[in-house]
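Bear in mind these aren't lab numbers, they're just calculated from the coordinates by the rules spelled out. Since the structure is predicted, the reported quantities are computational estimates derived from the model, not experimental observations. Cβ atoms are built from the backbone, for glycine too; each structure is taken alone.
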Structure P
Amino acid sequence: MINIRDPAGGLLAILEDYDSDEVSEELNGAYTLKFTAFIDDSGKADYIVDGNFAEVAGQSFAITHHVRTRGTDGVLVVAAECEHISYSLNNFTFDEGFVQAGQPRSLMVLALAGSGFTVGTVDVTNYVSIDAAEEGVTARSLLLEIASQSGGDLVFNNKVVSLLRDRGADRGVEFRVGKNLVGLTKDVDVRSGMRVVSYACDVLELSQIKEYGELESYRLGDTVRVLDDELGVDQLQRVVKYAYSPRQKAISKVEISNVLAGLEDRVTQIRTSAVFKGKVYNGTSISPEDGFVAERSDRMARAIFNATDGIRLQSGQGNGSYSDAIYFDFSGNAVFSGKVTGSEFIGGTITIGSGNNVFRANYQGIWAGSIDMIGAPFSVDMQGYAKLYGAEFSGDIIGSTITGGIVTGATVRTAAFGRRIELTSGGFMAYDDYGLVRLRIGTNSNNSVAAIVFTDAVGRSAGEINSYQSTGLSIYSDDRIFIGSNNTATPIELRGRVRLGNIEDLYQYLISKLGQP
């Protein structure tokens, strides 16, 4: 019988009146069901529509095609074609492709993640690489690719997917003319470059006869012997496709191919997918001497990867001569012959040059002129302290404290404007808040004069103290001169000869007038 279920798994109908049922499964290939049911008053055939599922032999198949027909005898039937539920994996896609490498089980887990399917038994452990970079690759196609590369056989049990090294077994079953082989077609094909021999057999299902039972039972993937003396056939072959009627196993369709315990298929797979020593594939080769080598066709570039030297990216001259452009060794060192450009560099020490003709940078700071930071003629530490033996500046120097021996320059000032003190080649000047010079100390070599000049709040001269060559020190005022002391205990003293107006010697003049004190 065939159960018809809705997408949620609910039972809709149980079909008992049907014929032409056939389940067909191919190794790592198609897995389908077809049947024809009668349309009657029970209404069961109404559920045979796309979107529902047909369940037979313990497996679930999606109804994908159905045709309703009235025969010449007036009988109404519906013919349905179905795909195994695993075909729904064709609707589960990877929009950005699938590029992964590893053992088959881990790759199958990645391919089925989020699909509702799970991984069953996997006894294939060889390492495979899947490079399906195209957009929209499906989960089912990935399973087929994993099986192809690993050499295993997929087994779909509803939503559980297994991968076996060899599906089936050699049970000693024979397909023999006069016994159970009722039809045989031999097909020889050399168009692929290999001689592929396959047989399409119509086989009487002796396992359904009580006297034979399991002795004549066979399954997909089994190895069987085919004998037909008239056609000269005596081959040990593997069942690669099996189509049978679940309702009444009578005569089944079996396709077997030139596989002697899997040998010829394995040889074909090795020839088409293995990498041979020294053979060039798309400009690349592998050898024990050089490791992995990728060479451009014009011999202007080459890459070498091996476990002896490391990694070398080389530039060539077109004649087979190469030099390293980039080299990485196994100590973590790298050598570049060109420029290194990057937005960020993280590491321990940068060294440019050698010996004392070197520039270096590390966690201590930067320095030049010495292999060590201590004693280097130029250095800047991580606190910003700089040491150098000489410098030229064309811009501004900004700092709160300057300590040193000699400062040489055009102008030294305490501020750029307002109240400040300036020292220039013309002398020393003190400015008020309005930018007016209130005090100037300077010299004039042309007149051999040195002077302290005072100005008032509007910039007018208020007086000066000057010294001309051979004339002594002079004090001038544009108004009055006050000489006094606020301390009567320490009066003002005038020492030496004092001239006052026409009086040449003020001291002698006062004695002559007042007498000795």
Structure Q
Amino acid sequence: MKALSTLIISILFTSALYAQPTIQWQHAYGGSGDEGAYDIKPAVNGGFIFCGETNSVDGDITDTGYGNSDYWLCRIDSSGNILWEKSYGGTDYERAFVMLNTTNGYLLAGSASSATGEITSVHGGGDVWLVKTDTSGNLLWEKTYGGSAWDEVAAICKTTDGGYVFVGDTYSTDGDITFNHGGASDIWVVKINDTGKIMWQRCYGGSLNDYGNDVIQTTDGGYFIAGSTSSTDGDATGSGFHGWADCWFIKIDDTGAIQWQKCYGGGSVDVPGSVLQTLDGGYVVAATTLSTDGDITNGTTTDYFDAWLFKIDSAGTMVWNKTYGGSKDADANKILNSPDGGYIFSGVTNSHDGDVTGTHGDTSDYWVVKINDTGKLIWQKTMGGTQQELNYTLTPFGDSSYIVAGYTNSFDGDVTGNHGGSDAWLVRLGYTDTTTSTATVSNTESIKVYPTLSNGIVHVVVPTGYGAAKISLINTLGQQIPFTKSVNGNEHVIDLSGNSMGMYIVRVSCNGVVKEVKVMYRP
């Protein structure tokens, strides 16, 4: 599409240096019991919102406790201050593992084991439980999914038809589950509409253990399932299994039919954490490995885990792979695109050597690692105290910072304000990309729009000196379309939720300058 005007930037890079990342703020949230933050997203109406679990009835928890452990939803401002919080559950154990922004609120997904309180029914020992709320956390609807055994969810994503698909694993052979392969567990994928009605469901696996870890909708309208398997039969026949437990990737169409499947790993345990689809149609995976052979080319020990990052193309062929860690354990749970075209991943480590510096004790710390587009380590940062910290996820905050989420047992080191037991712990981690360059621009600095491959949120940063910005969203037909925007200083956060998957142009106009950036939206 021809632009009305363009911002022409000519840049000659002479060097690129990254200042070491620093903690900009940290907050512990909870009461005298135990809390954890398992997922975090930008809030629909500004700030951030995280979900997890609580069994406290004091401290930051003001909602009435229902049982042994409840879903916990907490909205904070950009400085980490609580704006509101809500609990949901029954008399037994409920935990919210993942969440999504929706057009009118939030969707929480986790596990439930009691048919009391706000849970209308369960099928058996443990069900998948979805909770839909409005933007203030008020419950709109809830629904359980499963059979008479144990069923759980690990990830959920929006679909282009306005519904959702979630992945986890199941031990059941009845209820909502059909065609379980008869092993200890199968990967379970469920497609639902916007009110939670099952449109289709399918089990994937063989005669041994199979677990689902992540799901994304791909640009062709199908889905990519990241899981692990110990099976060599059933759906895993011909997968190239290496031994013990492999990363197992399944590409399916929009009805759940397998298009291709393949195993990645070595002779020991290899498990994926999360996956991204890249602009070239391939995939980048954050995983954890105990192997030093097979697909793992630079593994160092079979006694402790390493973080394992690798890139495959659209047909599943390995492009590159690299392990990260030290002489003890390290893992990778979540991976994101970074504005410079590389990646950033989070996990935990208790190493003090190798790729790891700054660990606070012999138990695990949060660990965040920045790499370039071929896996080269740019910087790393550990965060924590002398007790255990476990990280589950991270989300972008502005141009060069992230909020890292999980829980802490510490009262020292980087941690202040722990309420007792385990607290949900959020850390805002910032870094500076210092690039020496010569540039021709019509004002002081360039406008930044990122990421260019988005699952719903796009950031626009207009530096000081550019004045007020007008932002437009344009589809491939050249039509301007509506979108939701929040503003935090010179940062504009665009929410693409509710739009169809595909390519869009973000047009930024200010002080006589126009910049257009193509963004691929994949819920």
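Which structure, out of P, Q, was mean count of other Cβ atoms within 10 Å over residues 182-189 derived from, given a value of 12.5? Spell out each step's value before the answer.
Details: P: 12.5; Q: 22.9.
Going through each structure in turn, the value belongs to P.
Taking distance in nm of label points 7 Å out along Cα→Cβ at positions 150 and 502 as the criterion, which structure among P, Q has the greatest value?
Working: P: 13.4; Q: 4.4.
Largest value of distance in nm of label points 7 Å out along Cα→Cβ at positions 150 and 502: P.
Who wins on distance in nm of label points 7 Å out along Cα→Cβ at positions 326 and 374 among P, Q, i.e. which is largest? Don't jump to the answer; show the numbers that get you there.
Numbers: P: 3.9; Q: 2.8.
Structure P gives the largest value of distance in nm of label points 7 Å out along Cα→Cβ at positions 326 and 374 among P, Q.
On mean projected area of the Cα convex hull in nm², which of the structures labelled P, Q is highest? Spell out each step's value before the answer.
Numbers: P: 59.2; Q: 22.5.
Ranking P, Q on mean projected area of the Cα convex hull in nm², first place is P.
Given a value of 14.0 for mean count of other Cβ atoms within 10 Å over residues 126-133, calculated from one of P, Q, which structure does it belong to? Kindly include the intermediate steps, with their values, before the conclusion.
Values: P: 14.0; Q: 25.1.
Of the options listed, only P reproduces it.
Please state which of the structures P, Q yields 6 when relative contact order in percent (Cα under 8 Å, 6 or more apart) is computed from it. Numbers along the way, then the final one.
On the way: P: 6; Q: 13.
Comparing all candidates, it corresponds to P.
The value 0.00 for FRET efficiency 1/(1 + (r/R0)^6) of positions 166 and 398 (r between Cβ atoms, R0 = 41 Å, to 0.05) was derived from one model only; which of P, Q is it?
P
If helix-only ellipticity at 222 nm (-39500 (n - 2.57) for each DSSP H run of 4 or more, over all residues; to 500) comes out at -2500 when worked out from the coordinates, which of P, Q was used? Walk me through the intermediate numbers first.
On the way: P: -2500; Q: 0.
Here the read-out was taken from P.
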